[in-house]
Structure 1
Amino acid sequence: MTLTSKQRAYLKGLASTLDPIFQIGKMSLTPEVTKAVEEAFNRRELIKIAVLKNCMDDPREIAGALADRTHSTVVHVIGKKIVLYKPDKDHPKILLPL
């Protein structure tokens, strides 16, 4: 799913008030983290993730890999924070602007 700049800006605004619900540490992206993020998308559409300082991998690469594995979209990566979006197929809670 590709987002327009207007949609991306809208999601960034929503994500600015969110606290990170996952932290990725020195073990980087493990199957357990991927599974936990996938399960979180069952309850939420927008997720913020923090990459800790002891993680040596690039946050942009982690975001891309997570998006591929969870079939979500990277909204943005700023510093060590990642925001991912995956709309609910049946009942979307976040209605994106056109």
Structure 2
Amino acid sequence: MKMLQLTIYLNEADRMGDIPLHEDIVRRLLRFEIAGATVTSGVMGYGRHAKVHRRRLFGVSDDKPVIISAVDEEARIRPILPELKSVVLEGLITLHEVEVV
């Protein structure tokens, strides 16, 4: 079955008010009844600003990367994109067609 995979790349320090942005986004995906979402904490990465983010000594972060992935039908993913674009200001949002087996 063909589906879309939504992937959002953020930094751990990105916030929406008092809560982490990744938590806010997962709650939005739930509200839009997206089939499921997973937040993954990255070990190291960099973005368009070319600043390397990584976990430091004793697990202390200097704003490590966070990835949110969700897979669902295109008709469910597309309607939430404008809302996501309005809150993901420094991150990256990608869509990929995937085959669910």
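Derivation of every value follows stated rules applied to the coordinates shown; laboratory data play no part. The model shown is predicted, which means the values in this text are computed figures rather than measured ones. Cβ atoms are built from the backbone, for glycine too; each structure is taken alone.
Descriptive notes on the structure:
- Identity of the structure behind 12.5 (criterion: mean count of other Cβ atoms within 10 Å over residues 40-47, calculated), options 1, 2: 2
- Source structure (of 1, 2) for relative contact order in percent (Cα under 8 Å, 6 or more apart), computed value 46: 2
- Of the structures 1, 2, the one that -5500 was derived from, the read-out being helix-only ellipticity at 222 nm (-39500 (n - 2.57) for each DSSP H run of 4 or more, over all residues; to 500): 2
- Which entry (1, 2) yields the derived value 7.2 for mean projected area of the Cα convex hull in nm²: 2
- Among 1, 2, structure where distance in nm of label points 7 Å out along Cα→Cβ at positions 48 and 72 as derived comes to 2.6: 2
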